[in-house]
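Computed from the coordinates by the stated procedures, all read-outs in this text should not be read as laboratory data. Note that the coordinates shown come from a computational prediction; the quantities given were computed from them, not determined experimentally. Cβ atoms are built from the backbone, for glycine too; each structure is taken alone.
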Structure 1
Amino acid sequence: MEPKVSVIIPVYNCEKYLNETLRRLTGQSLQEIEILCVNDGSTDGSLGILNDWARKDDRIVVVDQPNSGAGAARNHGLRRARGEYLSILDSDDLYEPDMLAHAYECASKHAADMVVYGADFYYEDKNAFDSVPWLDLKRLPEQNPFSVHDVAGNPFRSTNGWTWDKLFKRSFIQENGIVFQEQRTYNDMVFTFLSFCCASRIATLHEVLIHQRKNHKTSLSQTGDKSWWCVRDALAGLKSGLESKGVFDALRRHFDNYVLHMVRFNATSINRTQAFLQLYPVMKDEWVREFGLDAKPLDYFDIPDDACWLDRVRSEDLCEFLLAECVDGETRIANMRKEIINLRKTASSSEKKLKKIQGSRDYKLGKSILRIPRKVVHAFRGNS
């Protein structure tokens, strides 16, 4: 009998978390599953841990391949999967015991091509859970099932480009020829959004079933400086896929807004000065033109901060851009610090609001925007 769900997990040097991951998966209340662990050339003890678990539980299948990246490992898992549905997870996250059971029940009830369920962040340095600010299932239609055409806002911002909080019908994925890009980062964007935009039956499950581990320094999402160009390749691949499926024209403006947002996010996520100095001219002279952002009026874009940032990129050279970002960022941080001081004056009654501001995307974005400009300004001052 074929499993109800095939779980696919790429594994690379994850010995610290692997035992907990496999305990949580083998302990799922849905027992009719297979767990495909694709060891991607790990150099630590990950493969040994996988083999030990496979000897104890015949639902675990270990696949060993030379290091080729998470995208290639996931594609390997797709080729081996036998389940009715696919759950494509990371090897270091935390899963609720009923995650697969509840997701599968929802999928079966609505004959869904895809199920999206709730997720949050787990900060291991604080041993604390927190909501994902940009992940709100209320942005999706209330009725189940629905399609991308029923989404009121921008579908590319109504969900996210990762796979681990979703369940996919395997026959739907196969029929549409959807695979992962085999690149270092952003390798799941095309798979996820192409599925979301092509599915005729999507269901949501308003229940937090998975917790993404944060502050894991070896995670690829924490080392994007080494692959800053991958976001461009992912966006280009997504555009090509949407065009081939005949759905791009209907989503063009939403896609353009998403491109700008992701290009900006990628730029403000870079930590190393040298990486940003390499990125900026390519982003300004190539990416902006390639995606047609050079000719769009600023009111074409839905997020004012994104439009303002694009205007600056289009009109300013590197030094002008960095100095302007530094001034804006310092102003933003100063204003927020004033608000924090005012809130502290009202003491405990405002404690929750204070934490919300300190954890807000604007506050964190202001700090991240300043990271590179400050380094450059300090370098200039040191040489003067």
Structure 2
Amino acid sequence: MFVAAKRLWAIVALSALMAACASAPKPLAQPMDFETAIRALTRNLLAQLNSNLPILASPDEITVAVEPMIDANTAEVTLASRRIDELVLDEARKQFPKIRLLPLNSKSAETAKYMLTGMIKPEPKGSADGPAIYHIRSAIVDLKTHRVAANADVRVIDPKLDATPISAFQDNPMYTKDKRADSLARIVETEPGQLADEGYMDGLTTAALMADGDRMYDGKNYEKALGFYREASLRPDGQAMRTYAAMYQAYRKLNRMEDAEVAFGRMIALGHSTNNMNIKLLFGVGSTQFIADYDLRSQYAIWLRQIARFFSKADSCLNIVGHSSRTGNEAYNESLSLQRAQTVRNLMQKDFPDIAAHSKATGRGWKENIAGLGSDDIRDAIDRRVEFRVIPCSSDAE
């Protein structure tokens, strides 16, 4: 009996130890320079994939479509994303000639057996003059079984990493992070062998069309870009903020301003139904005035006019919320963000005379930062957004 009890205690102790090991957080890897890190990431992912491939598999059977990595905070493709694509494709050619990698497009989405995707997340700085560090997480998904085939991550330290959005996103009037970005965030944390998030898998064809459009837009071929964006908009999962934003941009570049306003109107209607309207209204540093950019200011006039006209006819009311990045003291930032929200509301009054009775202005300072870096550059621009939240019409509206 004593021996049995001793054995039981041993089993309990072992189980507790295993549980502790399983729940212990994975230690963060030391950051590497950009190119070294991306090449190491590629080798890790493809080695995992390669280990599970049939010995006699042909290259056609192991084609991988590479989706541009997105910024984890904004869901935007950046210039760093494009450089990552180049390095991944180059390293694969050199180290894994049996595995054929192709950029994601309409054709590769139909023929590829696997998808490589990922996210770039800036890490908060330890100090104001601390180094810029990024955590890059990536996964390969089997498009037939919908299971994650490989998973890896690296940390990058590189002061020159360019977080500037590509043109197709830089010209976007709104931050359009959506459910697919949320699905991708879950996928890069999914262990190999587990099912990938279905929300991501279902949107693959539309994502390929949008990627085609983005490449055309970046190449200034706005007519062809519009064709891809419009095709995406005809799909049920393509009737999204990101699609209408892209169409707005292309129409504007083609000087089809009436069509651009219609596309923007669709964005507002969708934003109203989902209560998600984060507008890119850029203010001068420490100022309640928009930045001195004539083109942007002319666009802001269109955006605010459309929003004002929509809500002047809506049954709901607005909370116009100003935000600020994490620099300076808290009281100053709350005051500044409130003044910016009030500036926006005053500008909308021309097209919405009764706006004071159907809205309120709120300043949140840095309380609802998304990036939270305090870098006051492109990486935390989303923290200086103005947000339109739908609220019931009540005594809360001023």
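Given a value of 1.4 for distance in nm of label points 7 Å out along Cα→Cβ at positions 194 and 242, calculated from one of 1, 2, which structure does it belong to?
Structure of origin is 1.
0.9 is what came out when distance in nm of label points 7 Å out along Cα→Cβ at positions 226 and 250 was calculated for one structure; which of 1, 2 is it?
So the calculation was done on 2.
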